[in-house]
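Visitor: Dropping the structures in below, format is structure tokens.
Nothing in this text is a laboratory measurement; each read-out follows from the coordinates by a stated rule. From a predicted model like this one, the values you see are computed outputs, not experimental measurements.
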Structure 1
Amino acid sequence: MFIKKRKLKIVSRRFFKTVKPLTIMVRTLVILVILLAAFLAIFIIPPIRTKQTLSKNKAMLTKAKLLLSEDKIAIEQYNQLSAYNLAFFEDKNNIMQGMMRITDEGFATDEVLKFKRAWLIEGKAAKYINNDLKNNLAQMKDDIDLFYKDIAPTIDKIDIINSKLSKIYEYDPRIDLSLDLQDGKEELVERAAKAANAIEDISRNVNENKYNEDEQIKFSNKAEEISASLKSFENSLKQGNINEAERSREQIFDNYPEFKKTAFALELSILQTDEAKRLLTIQDEILRKLDEMIAKLETLGDISKT
């Protein structure tokens, strides 16, 4: 019995002698892990996380700027169109598709401008992102949403008058009335009458709405002038007066580009209203603020590298 107790004591001593160093090793390892984690959290992770966070936010703002700039460019291209250009009708349709995106899709600010609180990043960057950027994004969303809401009626109005005037833009008398005056007499009479009636109908349809008064008067007068020339051409052909028909046709050819320009000037006048100018100024201001926010992120990125 005594021998058994003695053996038990010896085994216990050996066990505790083995466990004690193991415990110390475990504790040491835990302390090293904690120190390593603290080192990573203080010195290694923040610079990396700061760079990633700044880059993601910059990409977010850049995407918002790109979408807003595309709509601004579409409006600018629309303003710069020339009715004298041979590709005017095709170019105008392409630009109008871009402009209609403003009302069809707008700007999904909740999808583009998503704020995420930043963790484990450097002090200055953390302060800007979690405070200034957060507040600026909230205001930016409101500004952008309000801009698109307010400008939508203007774009819709342009689309409506464009649909009314599109036949004038598309029509080319040099092609439609190019037949020989003798051999194509009957066909030319029919085409001239059809064109004159179409222009009169369009003019009446346009004048059902109110636009810029001066431009609307110019358009109406020019429509009457072109319609009168077409009717004169038609009557001359019916009477067999080929020389007079030729003069009327040349007059139509010469004056029609100016008629298209007058029609487009009426359409453009929608963007010349005080309200439209105010909204386009707001658009410029939003883009300026986005540039400032992007520049701030770039500055913070430069600081984090030093």
Structure 2
Amino acid sequence: MIGRVLSTSLLILVGLAHAEEPCPPLDPLLNDAQRDALSFFLADAQATLTAADRSFGCAEVSPPSLARYWQIQAMIWHLQEREGDAERAMGAAKLADGEVFDDELGAEVRGLWEAAGVPVGETVRVRLRGTRRGDVLKVDTRQMPEAVVVPGFHLVQVVRDGAVVFGSVADVPAGGLDLVVSADAPAPAPASSTAFALPGVTAPLTSKGARVLDATGARVSFGQAVLPASLLAEGGFESWSQRRRNARLQGVAIGTTAFGTWVSYLYAWDLSVGKNLPSSRSSALLGTGVAIAGSGLVWEAILLAKRRASRRRTVDLANRALVQP
């Protein structure tokens, strides 16, 4: 629940401040998010989707791309065992485009897709403040006279003079939702401020080994709360990109260690039991395997230290974005 509220808060802020950011193309970010999700880098996949959300605030999106966005989100939540949210995300995907499914997501996710239905129920209103005469409202890529929707996940965009000036993916509750379209409209807080409060979490956050704790000692989800929050701070996206590169290099280091270990085992066995090669050659190859495995272990140790430092930096960046008591 906290992760969902945070996601909505982040997206509203993105919609307000998009003019200060370059407009990132959506589909390459979806490709990255899908690749991370399929590799089980779920926190990175979620952060990539958060980066993709910026596209909604500055560019129109096609129904197939929006459907793919929700399919990837559903996959992430399914892998995190958030089945209710995954089902709702698949419903949003079908609402965007009920004919498109990316088979690369796998048979298990296709099962979710086939079981999902378009959301139904009593409609509610999304109230927009800050619109101007002549603005065009789009909900889930479709032009509408007003934002009257079934509760659930929706993309709301405002097009002004042919350009998208606002975009927000929001979890619309049964009572409806208020969104602020421009900094000129009255709002509870200044639009220029990126500080926000995370429900149920008291800042500042601290990193304690593998855990992140708030000021009360309660544990905070790194992937669902800390990492997305860090993206709002200056330098957040650069830090996240470095963390992704480090994670991929760790995979290479682990593979190198495994390969060296396998070579060492193979020629140690041949040296002592198999006798298929001359002893001198088996000894040389055994030494090579040990050297490769050792190099992989040293590399992994260096990358692990960098990952821990990156995690601490991510917590620091999240604290910059969170409202401090």
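Visitor: For the read-out Rg and Dmax of the Cα atoms in Å, a value of 37.5, 147 was computed from one structure; give its label from 1, 2.
Guide: Checking each candidate, the match is 1.
Visitor: Let me ask something else about it. Looking at structures 1, 2, which one was P(r) over Cα pairs in 5 Å bins from 0, in percent, for residues 88-215 alone calculated from, given that it came out as 2, 9, 15, 16, 14, 13, 13, 11, 6, 1, 0? The partial results should precede the final answer.
Guide: Details: 1: 2, 8, 12, 11, 11, 10, 8, 8, 6, 5, 5, 4, 3, 2, 2, 1, 1, 0; 2: 2, 9, 15, 16, 14, 13, 13, 11, 6, 1, 0.
Label of the originating structure: 2.
Visitor: Further question on the same structure: Tell me which structure, out of 1, 2, gives -28000 once helix-only ellipticity at 222 nm (-39500 (n - 2.57) for each DSSP H run of 4 or more, over all residues; to 500) is calculated. Working shown, then result.
Guide: Details: 1: -28000; 2: -17000.
Only structure 1 yields this read-out.
Visitor: For relative contact order in percent (Cα under 8 Å, 6 or more apart), which of 1, 2 scores largest?
Guide: Once relative contact order in percent (Cα under 8 Å, 6 or more apart) is tallied for 1, 2, the winner is 1.
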